[in-house]
Structure I
Amino acid sequence: MKFIEEKFEILHEINKDVTGFLLIAMNKAANEGFDISDCHIDIRLVEAPIDARKYYSVSFYPIKITPENIMTYNEVAFDCFNVNIDADTKKIITNYPRK
């Protein structure tokens with residue numbers, strides 16, 4: 001029996017601590033009717049300057065934002081969807097369906 005070695009490339013790794021927040025944001029976007037199937041995703045851990053509250057900000061963008069297309073991004077900024085999730089309770093703080 002000959003074993004075939006598969007070739008693969010890991011495109012992105014998502015830390016297990018972030019996976020739950022991503023799933024919460026994806027469910028919220030789907031419930032709001034936002035199609036994330038062709039979006040780029042940003043996940044950031046943010047600490048609020050006033051009360052030091054930590055939250056994950058998950059954003060879905062229809063295009064990848066680069067220095068070269070930043071002006072185009074300004075035109076589609078209202079086509080994104082953003083969800084802010086409390087880092088401790090995993091409850092949605094706010095969401096911005098900018099459609």
Structure II
Amino acid sequence: MEANKPKRGRKRTADSITKRLAAIQKELTTADAIVKLRLTQERMNLTAELATKQLGSDFTKLENQFVKIAAEYSQRNGITYSAWQEMGVQPNVLKRAGINREEL
């Protein structure tokens with residue numbers, strides 16, 4: 001969930017990520033060690049971002065399933081609002097799930 005926090009700036013598309021990955025691959029062939037290091041990290045970040053984009057609708061499904069069961073699960077297992085929030089669950093999702101700060 002942490003990875004799905006909104007980011008500033010223009011949103012990248014899967015196509016733009018794929019193009020940048022191809023450009024990085026070309027740049028790596030002639031880059032010096034420091035630039036290779038930076039490009040390797042960028043490639044890893046973009047690969048992870050692309051995978052997340054491809055799972056986008058699955059994430060929405062998972063979030064909706066979480067909303068359905070989270071309040072009951074929390075009640076049964078003594079899980080607090082703060083614990084969910086510390087694990088990266090956004091406040092709006094907790095609200096949709098019916099988990100309030102005051103409970104537990």
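Any read-out appearing in this document is the output of simple, stated calculations on the displayed coordinates, not a laboratory observation. Bear in mind that the values here come from a model prediction, so they are computed numbers and not experimental data. Cβ atoms are built from the backbone, for glycine too; each structure is taken alone.
Which structure, out of I, II, was distance in nm of label points 7 Å out along Cα→Cβ at positions 26 and 90 derived from, given a value of 1.4? Mind showing how you got there, number by number?
Details: I: 1.4; II: 3.6.
For distance in nm of label points 7 Å out along Cα→Cβ at positions 26 and 90, the value 1.4 is produced by structure I.
Using relative contact order in percent (Cα under 8 Å, 6 or more apart), single out the structure from I, II with the greatest value.
When relative contact order in percent (Cα under 8 Å, 6 or more apart) is calculated for I, II, structure II comes out on top.
Can you spot which of I, II the value 11.8, 35 was calculated from, given it is Rg and Dmax of the Cα atoms in Å, for residues 10-49 alone?
Corresponding structure: I.
Work out which structure the value -22500 belongs to, where helix-only ellipticity at 222 nm (-39500 (n - 2.57) for each DSSP H run of 4 or more, over all residues; to 500) was derived from one of I, II.
Computing helix-only ellipticity at 222 nm (-39500 (n - 2.57) for each DSSP H run of 4 or more, over all residues; to 500) on every structure in I, II gives -22500 only for II.
For which of I, II does P(r) over Cα pairs in 10 Å bins from 0, in percent, calculated from the coordinates, equal 14, 38, 30, 10, 5, 2, 0?
It must be structure I, since only it matches.
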